[in-house]
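There are structures below to look over.
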Structure I
Amino acid sequence: MGSPAKNVEAKWLTEEKGNQHTKALTYRVLFITLLLLLILSVTLSIMLGPVAISPLTVWKIAFSKIPIMEGYIVSSWSKPEEQIIWEIRFPRVILAAIVGAGLAIVGVAIQALVRNSLADPFILGISSGASVGATLVIIFGAFKYFGLYSLSIAAFLGALFSILLVFLLAQVNGKISTVRLLLSGIAVSMMLSAITSYIVISAPREEGMRDALFWMMGSLAGAKWDQLSIPFFSLFIGIGFLLLLTKPLNLLLMGEETATTLGLNIDQFKNLLVLLTALLTGVLVAVSGAIGFIGLMVPHIVRLIIGSDHRHVLPLSGLIGAVFLIWADVIARTVVAPLELPIGIVTALCGGPFFIWLLRRSSYSFGAGEGK
């Protein structure tokens, strides 16, 4: 028989392996469930609208657009149905999924960066910075020499400027203070929102003012297939990059001193995350407007379900964010039909109460602990 100490150690190792196996199994079940829910959400959201369309017709039209499937699918739908599904509803729903997933994983990255569950692109002023750049393009045609990419580039530059300013104001003796970070984000966000409002009221055309105001509250109404390539590849690169960085992201949860001891170059890694989150936020805001609270709510919900391991948090956050924004868009375009609500109103009505609840929930801890 072994010593009591060895028996206790063996029992602990067995329990730890059992916990890891349970978590891995839970993650796989959740991932498959959410993937199926995403497919179901895409189907139902395309079906819903003034013209009711069957799910079979939705996917027959979609598969008929694949070159290798051409000739295998018999056309049983009208031309107006094809235009409604393929030219109007499908790109809008796909854009909602891309933006929702992107904002959710940006929220994961920012919360890991500052080790605080209250951080997100909207609260930290990144979306407001992107809005300044985007409204300059919409109203005054700034950066027009970049052509199709002018809106994305302007939004990225605005997002990068705002996050750098927030981090500069939040530093105390070379370290980021959580309280100062949140307060700096709110202050910078308000200032940039004021600048955006001034740009809007200075619009030379009434139509430009209306477009900018609607865009500032978030909208997916103008989604077109040729607009999806940039946000799609940005999301693909962003989430792929972050999945490669799950180990250093997990190290950040232990605190900067511990992460440095374990070999992580904190400053270099933070700079990389700042650049990545600004780029992704800028691209997403450019095509959807300023949509808040997704980056706050979704990562928090995922951590409550599966824990703080970023190998699990990132993919699940992307799926939940995509599903959430698809249904938020359905509500925005159907609740006051034939008019349409800005999607930012729907997400704010969900995110505001959630943020208040999160502030009141004192028992919540993020990873190894909140940033001080």
Structure II
Amino acid sequence: MEFSTNELLEAQAHVWNLLLGYVKSMCLKGAVELGIADVLKKHGKPMELSDLMSALSISPTRTDSFRRFMRTLTHMELFAEKPGHEVKYLLTPSSHLLVSGETMNVMSFVSLCLDPMISDSTHVIGPWFKSPKETPFELYFGKGLWKLADEKPEFKKMLDEGMASDSRVVTDVVMMKCGHVFRGLKSLVDVGGGEGTMARAIARAFPETKCTVLELPHVVDSLKKDDSVVNFVGGDMFVSVPHANAVLLKWILHDWNDEECVKILQHCKEAIPKREAGGKIIIIDIVVGATSDPHAHASETQLLFDILVMTCIPGKERNEKEWGRIILAAGFKDYKITPFLGLRSVIEMAQESTP
């Protein structure tokens, strides 16, 4: 097939754009490390470049370079410009998520994903396809993510903080946008619920719901025992799940392959009553191709995150067909997907009565 010169020049621009994609990530990382969002938030109004540099303790000798840096960040819509005699900068919804004092901030998650322990393993995605190693991470570092995290306390802390940061954001959005899915439940088990961020939010919003967190015994042992809002149970979701009206799986199943997901769902199915008794399973996860985000880049973001998951762990992000396959294999007859949460969706299903 022959291509015209114009087509090839357009293709070059496209390839260059893909080539330089990592620079966008590094600009984001630089913005977080400098604390630009914090300074703009504290200032409370649009800020001139010189004032912003002064507040960030950046030398005037870097003025031209920093202007170019901010020009790129505003093009990326991380910040916005207010035109005038002197351009002034202000926050956008995206940079609001980078304000350290806000409940909904993603700084720890950004730091985790852009740490060399995570990003470096993407260098071997190509060779990994011909490797016997389970993941590119294992090919690059010689061992799996979770094992390496256990050996490196600083990385483990970053991993935990990044996951906790994302959990707080998701929890806030879930309770604002789709809290009704928890209404009327007598009891709920949050499988793999970590420190109980989500379970506490549900218990506070619906005091009539008894909330339990199922976590690995060593995780439960490390938590404070003075929690009167939720109950913590040490156990293994591959063995059994405590009985409850509902089971919540928030960003759990993407960590596992299809066969493992079916086992988890089967144990969850055994833990809940039939549909007419109010039993149900609630999954919060990415459904590739389903999004409430109106921006065109949302689906691409889901695909890219799936590659990151593939790089680090033997899990995957699934489209509706793939979700349907494991849900039906676990013995459920139907399911409902609602893209409430930007890139993520709520999936609900119930256990049918035996005829």
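Read-outs throughout are calculated quantities, based only on the coordinates presented, and are distinct from any laboratory measurement. The structure displayed is predicted, hence computed values, not measured ones. Cβ atoms are built from the backbone, for glycine too; each structure is taken alone.
Comparing percent of Cα pairs over 28 Å apart across I, II, which is largest? Spell out each step's value before the answer.
Numbers: I: 48; II: 52.
Comparing I, II by percent of Cα pairs over 28 Å apart, the maximum is at II.
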Which structure, out of I, II, was helix-only ellipticity at 222 nm (-39500 (n - 2.57) for each DSSP H run of 4 or more, over all residues; to 500) calculated from, if the result is -23500?
I
Just checking, which of I, II has the largest value of distance in nm of label points 7 Å out along Cα→Cβ at positions 259 and 347?
I
I, II: which one has distance in nm of label points 7 Å out along Cα→Cβ at positions 67 and 147, as calculated, at 5.4?
II
Computing relative contact order in percent (Cα under 8 Å, 6 or more apart) gives 12 for which of I, II?
II
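For which of I, II does Cα extents along the principal axes in Å, for residues 43-154 alone, calculated from the coordinates, equal 60, 30, 26? Can you show the working numbers first?
Details: I: 53, 38, 31; II: 60, 30, 26.
Answer by label: II.
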Read-out distance in nm of label points 7 Å out along Cα→Cβ at positions 123 and 299, computed value 1.0, structure in I, II:
I
